[in-house]
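Participant: The following blocks contain the structures, represented as structure tokens.
Nothing in this text is a laboratory measurement; each read-out follows from the coordinates by a stated rule. Everything numeric here is computed off the predicted structure, so don't read it as measured data. Cβ atoms are built from the backbone, for glycine too; each structure is taken alone.
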Structure 1
Amino acid sequence: MRKASNLLLAVACLLPAAMAQTREYEVVDVQSVRAEGDPSRWIHTVRAPANPAEIACDILVAGGGMGGVAAALRAASRGHSVCLTEATDWLGGQATAGGVSALDENRFIEFAGGTRSYYEFRRRIRDHYRTAYRLSPAAAGLEDLNPGACYVSPLCFEPAVGVRALDAMLAPARDRVQVFPRSEVIDLEVREGAIRAALVYQFEKKQVLKIRPRFVLDATELGDLLPLARIPYVAGSEARSETGEPHAGEKPNAGCVQSFTYPFAIEHRPGESHRIPKPPEYEKFRDGQPFSLRIYYPVDLGWKGHVQYTMFGDDPPIPNNQSPRPFFSWRRLLAGGNFAPGGPAELALINWPRQDYHSESLLDRTAADTARVLQQAKRVSLAFLYWLQTDLPRDDGKGNGYPELRLRADAMGSQDGLSKYPYIRESRRIRARGRVVEQDIVAEHQPGARARWFADSIGTGFYMVDIHPCGTGERGRMMMPRPFQIPMGAMLPQGVTNFLPAGKNLGVTHVTNGAFRLHPVEWNVGEAAAVMASLALNTGAIPEAWAVQRELARAGVPLVWFDDLRTEHPAFAAIHLAAIRGAYPLNDHDLHASPDAPATRAEAAQALAAFFGHSGMRPEAAVSLALEKGWMAADHRNWFHPSLPFYWSDWREDKFPAPLPPLEMKRRGPVTRAELALRLAGAWR
């Protein structure tokens, strides 16, 4: 017997290279799990026919979360047929079905830090509230409307609105993208180093479908395809001796996986009572978690110590988009002040460390264990709600509990009011050809403006290393990174040639997963995986990083961290391509691209040096090379004037090793940084 996945168990004897003729599987229907009843009720025993119905497509994307939808959109835009499976009936993963519709982003996000298609997702959400409701005068004038005016994110919204935005984005591609909701990959046929077919179980139809893809992307929340494809992977935490990370454990621990959570949404209805029935095992969870709005931030890490949060209120936010006191408004999805009188009621998302389920991991469990663990996690969240309604000391000191808090089941689109799928923070992770460790991104180890430079970057991210501890004595942790890159090496698995990770399952560690698991990073990973798969289908193999980078930059995916270069800037792709090749000016003290600033003569010399194969040169060395080669000239006093603005006439193009595209000048000078990058990009093209 082999463990096929944390959410499914193959109980048939499987052939090593192909699916057996007689197959039986136990599959957990995660969306149907309830807090009460026998957990085995939600396990489907699936007997796959010898010859199920078949469908072929270029790319199978397993998992319709942030990475999966991004991958499907990008693959379709490149002309490929896509099969997209999703275990729930909502696309969007952690942003929708997982209940975390308070996007985990960063303070740069309105200008930088996302891909062009991710910004379209955000724009569609905001547009919904502008058209579906009458906004208050103050909110109507906001370019960066935040429907919930929450503290934790620049954009908090109802999960169903996120689903609507994603469905609308996919609508023009429906001729290329087939979506299979309530479906899960239960087995893979791997032969001659490649995935040849996938068995997919459809929960509602109670049918098995065989998909024959040319390429496979795993965007599942838990990396479910890794064991099915027999791809080497890591579950849980690595040992310090393996990664060299200061905050890794002494020994590896496959069970030390970040805790997961079932979020829910509540509405405040003063004067009413909406107390839910007392959940099973309430006292055990109340005392064992323990439930509290008092959080300890360790003093030995330089933090505040104990902080007592209140239930209600609005305080000015502090640097990490957070507030020192109010709980309800922390992840509020709808704020009354944003809407005209008669608008929607205030609605808050509850996703709090004290409701995390940390006792057991979901990875590599039997179906029976998985169903039981999911049920226990649901009981924890419902117990936390009951505690808020019954036992939490009130802000006014007049007794305990807020029975007026109403569970809004409709907000999560579920019968029990909890998210359709748990909010998963950590999945299996491939043993990649390149791995990102703590020292690569954390500010303590990276003194410059950016984290470690990865020349094979296929995207960017920026979020705290946020560790919600497992139940083996691990300590919660937050470390601030520098804005970081996503290296292509972390996307390359071992063992199978037509497979890539497309979510949280890339080559990061237990520690760095805490910074890579967030909405915009997962979206970027999925989009990059689709481009890599597309090029591999066209050429027969995963191409070199430069080929991938060209396509990604043109699609609006950033390769280098800039805080002032929007994805719609006409020189966006050129600047990123020049920067990744070392031909665009960067420094160690800011993240600015300053695309409209004049390039200096020294910067032009550096750009030439990098363009002709001498990247990484300091300005002085690049100037010396440009003079030695005759690419640029000094004046009659032998002065180079490195800080003066660059003019096209400063280059001696007849001395270049290869010609650049002809000039189409609007002016002779000064030449802006963007114009310099565009001309070099024209040569690379």
Structure 2
Amino acid sequence: MTGTDSTPGFLAEGGDVGRLLRNHDFRDSPLGPPRTWPPSLRTIVALMLSSKFPMFVAWGPELGFLYNDAYAEVLGAKHPQALGRRFKDIWGEIWSDIWPLIESAMAGQATYHEDLPLTMNREGFAEQTWFTFSYSPVRDEHGEIGGMFCACTETTGKVLAQRRADMLNATLERRIREALAERKVLADIVEATDAFVQVADMDYRWLAINRAAADEFQRIYGVRPSVGASMLELLAHHDEQRAAVEAVWGRALKGGERFTEIGTFGDPRLGQRTYDMRFDVLRDEQGRQIGAYQFVYDITERQREQARLREAEEAIRQVQKTETIGQLTGGVAHDFNNLLTPIVGALDMTRRRLPPQDERSRRLIDGALQAADRARILVQRLLAFGRRQHLRPRAVDVAALVDGMRDIMSRLLGSTIEIQVEVGDGLFPAQVDPNQLELALLNLAVNARDAMSGQGVMRIVVAAQTASAGSSLAPGRYVRLSVTDTGSGMDEATLRRATEPFFTTKGAGGTGLGLSSVQGLAEQSGGRLDLLSAPGQGTTVALWLPESHETLEALGSPAPVEAVRIATERSLLLVDDETLVRFGTAAMLREAGFVVHEAASANEALALLDGGARIDAIVTDYAMPGLTGADLARRLKERRPTLPILLITGYATLSDAEAAGLPRIAKPFRAAELAAAVNALFNA
């Protein structure tokens, strides 16, 4: 792939590097073209490109190298030639230093290094640099380590500045101790450093303070100190700040010890900062303590950088956790759909064969079908929180959808809960799957009912919103659908876990999939989910749904699928390795009037066709050992290009490319749905 004709969605953004990746020629790269990258690598690259923090990922046996805009500045003249190349080829001059760390990451052991010295060649000459970074292993879809991820920051400037300051301060501290031992204050020495230097007597009065410390004190407290003044009296109008200063200086003045402490000081209205404070004892000629002095350094930015680095690492861990859970649920959903398919089919056919007067049997079967439908919905919820459900987004009038659901929500909530709906001006269609949005709204209504113990007000607001650049959403217009209840609300700990899969406060009656599935719908639709709650103040859940540019279609209940029976017999070949699924599916097709031949594998199907059997269409399962249904279809297209093929799948994330562009029907299905899908093959 050398152009943008098939650019994957995860490369849609990403600044200058994202633009370069979309047009990059990967033919000589060990990574191969982006359309072949596994989901785990795509997820890491999408997160990396959207971050403002320097990051890179090295993937595969040859460690193909990808990075973001912030890391491009670290590369210097090596950018953009470094894109897609081998890690070792890019950083050969430091390979002996970093290879042991890379080996650890690829063996599953994350590493962290602060201010690691590296001699790099970024602009055609060797230069001494320092970096703080972490190397973390990244696992692929099979749980194996597929590559490594790095979040880093260059600390060369900080290290060099600290070294200069340490050299100066070491000399300065020695000279100050000598001068103070002679009971002299040498202001010229103190003024020569950028450190904040203060000297106080036993009564908290300044004996000396340099200009940098005086300026900083005035900036964070709004008053300027001077020699002879009392720091406690100067802060008399700042009770909390006065207590904090008295506590830390009291330790130095009364304890008679040398110590280092980190603390945050200042009036919150003026701006608080965090400082590294180094205290020492001031003594007279007889060795008696007469005060204390300190050297102070502002470390606010350093701590923020470390916090950002921790946040980046936590984000990677959360992405990997969600990806792992998503892979698990995708497999569980596939197996569960295979189990449901023969159950639903058998119940459906049995019901239609019952005599009209057998009401008791009909009610029993209807109950079983409803239970199977609830199981299908549970599978959808599993797929939703794993971001793996198959969505069919289109232009939706969200206000009309909410209005159309008022009756069902009223019955669901009961007469003791009032539903209020507010629709803003200037609304436009949203791009979302309407069926999944209805399910999400019902989930939120149930949560609101339970939070209010069956009595209160549920307020639904539909409003137009705009997201600007720099927010967590892509810039553009959104429809914001919010549901607010007057219930008990959530504390901070519960709020943090509210969207975790399987987390519930409802005891044995809850699945813990409601909010997580709603969040999955919002994010898969290109929006987001917001949660606002506090104990005793209720809860607001808001879905941000992107604007649709498609033609708006009227919403309504889908027309029921009637049983289909063709006028003339057509011969079908049904291919499925699951015996029960194949047996039930064949029975449904025969009842619809088709002649059905069965095969338990793709190879068996090919042999049957080679034997001369008359086949008008193929109905094949996708996931089979050996050749998949898509593989079978590709081989058949070479032999019989006009032969219609329908793909049956229990997977929700099957793409058009994976399905070979074939029409497909998702498990579980009822007899009428299957017959209609097959009949459509002959009318296409």
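Participant: When log10 I(q)/I(0) by the Debye sum over Cα atoms at q = 0.12, 0.18 Å⁻¹, for residues 222-413 alone is computed for each of 1, 2, which one produces -0.76, -1.32?
Facilitator: Considering all the candidates, the number was obtained from 1.
Participant: Right, next: Taking FRET efficiency 1/(1 + (r/R0)^6) of positions 310 and 406 (r between Cβ atoms, R0 = 41 Å, to 0.05) from the coordinates of each of 1, 2, which one would give 1.00?
Facilitator: It traces back to 1.
Participant: Further, regarding this structure: Compare relative contact order in percent (Cα under 8 Å, 6 or more apart) across structures 1, 2 and report the one with the greatest value.
Facilitator: For this comparison of relative contact order in percent (Cα under 8 Å, 6 or more apart), the top structure is 1.
Participant: Additional query: If mean projected area of the Cα convex hull in nm² comes out at 32.4 when worked out from the coordinates, which of 1, 2 was used?
Facilitator: Derived from the structure labelled 1.
Participant: Name the one structure among 1, 2 that Rg and Dmax of the Cα atoms in Å, for residues 86-165 alone of 14.4, 51 was derived from.
Facilitator: 2
Participant: A value of -13000 was computed for helix-only ellipticity at 222 nm (-39500 (n - 2.57) for each DSSP H run of 4 or more, over all residues; to 500); which of 1, 2 is the source structure?
Facilitator: Comparing all candidates, it corresponds to 2.
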